[in-house]
Each structure stands twice: as C-alpha cells, then as structure tokens.
Structure 1
Amino acid sequence: MKNIIITSTDATYGDFLINHWLKSLKENVNLTNIDILVLDYGLTNIQIKKLNKEPVILKKCVRNGHVVTIRFRDIYNFLKNNKYDQVLSIDSGDVIFQSDINHLFNENKNTFRAFCEKKAFLNFNNVFLKGYFDSKNIKNMKPILKNRFPINGGVILSSANKFKQLAKEIFTLVKNKTTYGPDQVAMNYVLYRDGFKELSEEYNTILCSSHNFYIKKGIFYLSDGKKVQIVHNAGGYSYFRGVNNFGYGPNYNTERKILNFIMRNLSFLKRKIFKYV
C-alpha cells in the first residue's frame, strides 16, 4: 500500500511550493511508493497549470476559515475516501527537503512521530485556550498540556488511520476556526494524551529556535556536520523567521543571526520563568 505526503497552500505560498518545496522533494526523496497531495485554498490559474504538470494530486478546497485549521477537515475527508499506509503531513510555505526521508515511513509505524521543540518560545498555560475551545475541553486539555514542550506540527507522521482520527479531532476541538494557531494546541493535546515518538532535530530543524545549525553554500547542516534532512523556516510571520531569502539552492539562505540570538535567549528566559523541566 502506498504512503502519502500531504500539504496545503494558497496563492501567497504557491510559487514557493512549486519552485522550492516540490523541487527539493523530487530531487531528494524517492517517491516511487509515495503520493503527494496538495490542498488548494486559492492558487492562481498559473500556479494550478504548473502543478497539473507535476506528479501531485491537486485538490480544490473551500476556504471558509483559517487554512491551518480547516485543512484538517479536508485531510480527514480525503483519507476517509482513499486508502494509504502512512501519512506525512508537512508544511510547504517554509520547508525544504535536503535528503531522502523515505525510511521514516517504515519506522515506528504504529504511533505518531514528530519533533518536540525544547527550545521554543511558547507555553500552553497562556496561549490559545479561552475563546478557541469549549470550556469542557479546556478542562481536559490544561492538565495534559501543563509545562509541556511544544510539539511542532510542521512535520507529523503516522498511520493513515491514526492521522484520519487526529484530523477529525483537531477540527472538532477548535471552536474558533478563523485564527492562526489553535490547531497546534489541539494537536499537542492529542499527541501528549495518546503518545508519540520524538523525531530528532534533523527531520524538522526549526531555524528560529534551533541552536544547532549552520549554512554553507545555501545548504543547512547541524553543528556536528550532518546535513539537515528537513529544513523549517518557521515563524508564522516573516519578521520571526530565522533565515532571509529562504529557498532551495546555492543562491538562497542568509541567516538572521541577531534575530536568532534574540529568539533563542527569549526562549531560555521563558523556560526559566515557567519552570519547564
């Protein structure tokens, strides 16, 4: 049975998906047994024409909320009607591939796999609860999330059956579906409640919070010299992203060293204030 890589995009990030995300995926990952699903939340006609020439399944979706949440409704509906073994759900507007990650589909197949940000600037006690979830759900979520390091939702693997249920629960849990962010809280709640296998940093190197990378000729490496396999220039907003001119190839990627220094030290202070273990 095939595996599938699922991502979502709109016109704003469509060019990056085509020219960097998809290009790096095709050049580095063995796609023999992998389908690629792109959920379309408003691509331009030109972008659609380009993607129709690529080895992807392009699915037009209704944009009646924030993409980060409503994508889970559409992932659930797709997986309900299509059979796959394993699913990789991954961001595409700020991610590139640098190595073949095919082996991840065959490891720890019966649980969720994701990277836990132990250096992230976030605490669930104070974000995305009131106003985004029903009070009865908040009561269940708070003790599970208390003093937890955030699991980054930009790269998540699981069996198709597990991911289908995760997608359904996230979409159901998030009451306010118009805002960036609460989907990640719901995802963390489910994974901490049900259990997950932690991926190493090379499979989701988050540039704004990592202390552990350098760039040489546009390629990202960990401090031990190992090439990063999945690079994630996360941040939500451009001024929080750790690298300028982010992309795939030797002419891209300049580290924002001052910003990264500030973000890393803010993360350290935040962990001390909230007494993360």
Structure 2
Amino acid sequence: MEIRINEKPADITLDNEKTIGDVLAGLEGWLSDMGHRLTSFNIDGKTVSVSEIESVFTKEINSVKTLDVFTSTIIQLAAQSLENLLNDIDQFEKLGFGEKAEFNRDWKKSAQANFISQQIPDLFTLCINTFESGDIFPQTLRSITEERLRETDDPAGEFEKIDQLVNDTCIRLVDLPLDIQTGKDEQAARTIQIFSGITEKIIRMYGQLGFLGYIETDDDKIKQLINEFTGLLKELLEAYEKHDSILIGDLAEYEAAPKLQKLYQTILDKSRKPAAYNDESAGEK
C-alpha cells in the first residue's frame, strides 16, 4: 500500500499494522507531535465520508492500493477556527433573544467550538459566557478573538507591539503602593488586573513563538525566569487579597516591575526569525 501525505509520497514503513485504522492511529500520533492534525483521507482515490469511516477503519491494508492523507498545521486550524468564531459573533449579534439559545446549542456542535474547547479552553469559556449566559458582551469576545488571531497570524509582530504596554504596566506597579496608601482602590485593582493579563499574554506567546521556531523553548534561562515570575505573581495576588499593603508595595515595586521587564526583554532578545514554516514536512517519517 502506498501512503501519501498532502499529495506527496510518505517514507513510512509499516510493521504490525493490519488495517487502515491501525495505520491512521499511528499516523495521527506522529502528525500530532509535528504540529499537524489529520483533516481527511482518501482510499484508492475516493474521499472517505464521515458515515464511511467506521467501515473503512476495518479494511485490511493488503486490499488497498493507495492511502491519501491530508493534514493541516495546528496553527492553520487555529487561525481558521478564530476567523469562523468572528463570523459566529457577527451572526449572534443579529439574532433575537429567542434565537440565541438555539444558536448556542448548534454552535457547541461546530468544528470551531470543538477545536477551541480542546486547544484554547480559556477562550471557549468566554464563548460560553457570551453565547449561553450573556455574562460577556459580544464586543468583548470579538476584541479578545481578534487579539488571539493576531497572535496566531503574526506572533513575533504582536509580541513586539506590547513593548509599550509592558513599560506602562511596570510604571503602574511602581505607583501601586502609593495608590493603595492614598485610597485609589479602583486604580490599584486595575493595575493588578493589567499585570495579570500581560503576564498571561507573555507566557502564552512564548509558547506560540517556540512552536513556530522563533525561539528555543528549552532555554533554561527563560524557563527559570518564567518559574520565578509565576511564583511572584501568585505571591502578589495573595498579598492583594489579604490587603497586605506593605508586602504588596515591596513585591510590586522591587520584584514584579523589574522581573516583568526582564522576562519580556529576554524573550524578545532571544527571538529570531525562523526558517519558513514547512507545511510539507509531514511527508517524511
């Protein structure tokens, strides 16, 4: 049996596989490790429909001449799912109150909902809070989805753009003790919220940059900085919840602000333009 991946011959040696299901199960794990997902396949030139999958899986490999497997990268699927989600939000906003419950039931069965729930679970929670409970405005969900799409389409460019936001956050952290002492509780709460958000974004984008080859994800220095920083974030949030103004001030001004700047700058400095992302790399095993 000849195996082709994305219309290119695959150098794959079959060992103990006896059925098409055995072959696809092995391929799926291998493709996943390479950042790809199996999207469809053909048997002897015929596309296999969803209703035929169960019967095709039991086919003996010696009864098949060619197996054509088609894949997409996880990044491609993410971008497509996010673009579809933006269209979903537009559609949702046009619906009447009675139609929104039906929309939510159908949406949770969609391909983009399935992908987002598995790969971007925090965004999926926001979608449910918008489409089901109404706790989040559609405009807010749209803004967050657009941000995630920018991170997917151009992670390096998006990472560079948050330079000013990081600087502004560091200034707010230095001012945090005074805000607490002078009773500016709303401003202090906003600073903690911004600090938490920018931290999550930096760590999230670090993973994205690593996946696409912009940075080495096994860099010990960055790993150590992230571990230290996540511990600091937890300590600061706990101090804030306990209203320990002295500890909050010390952590914010002397620990959080400089470490946030250092973490961001280190990742930025170590980022490099990767070789062209090779969608055809799934043709070799």
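Tell me which structure, out of 1, 2, gives 2.7 once distance in nm of label points 7 Å out along Cα→Cβ at positions 43 and 227 is calculated. Derived from the structure labelled 1.
To test your reading of the models, identify which of 1, 2 gives -20500 for helix-only ellipticity at 222 nm (-39500 (n - 2.57) for each DSSP H run of 4 or more, over all residues; to 500) when calculated.
2
When mean count of other Cβ atoms within 10 Å over residues 83-90 is calculated for each of the structures 1, 2, the largest result comes from 1. When Kirkwood radius over Cα pairs in Å is calculated for each of the structures 1, 2, the largest result comes from 2. log10 I(q)/I(0) by the Debye sum over Cα atoms at q = 0.14, 0.15, 0.27 Å⁻¹, for residues 27-106 alone computed as -0.55, -0.64, -1.53: which structure among 1, 2? It must be structure 1, since only it matches. In this comparison of 1, 2, the computed figure 0.85 for FRET efficiency 1/(1 + (r/R0)^6) of positions 203 and 251 (r between Cβ atoms, R0 = 25 Å, to 0.05) is attributed to 2.
A value of 50, 32, 26 was derived for Cα extents along the principal axes in Å, for residues 131-242 alone; which structure in 1, 2 was it taken from? Only one of 1, 2 returns 50, 32, 26 for Cα extents along the principal axes in Å, for residues 131-242 alone, namely 1.
Which one of 1, 2 has FRET efficiency 1/(1 + (r/R0)^6) of positions 19 and 219 (r between Cβ atoms, R0 = 25 Å, to 0.05), as calculated from the coordinates, equal to 0.05? Computed on structure 2.
Read-outs throughout are calculated quantities, based only on the coordinates presented, and are distinct from any laboratory measurement. Since we're looking at a predicted model, the values are computed, not measured. Cβ atoms are built from the backbone, for glycine too; each structure is taken alone.
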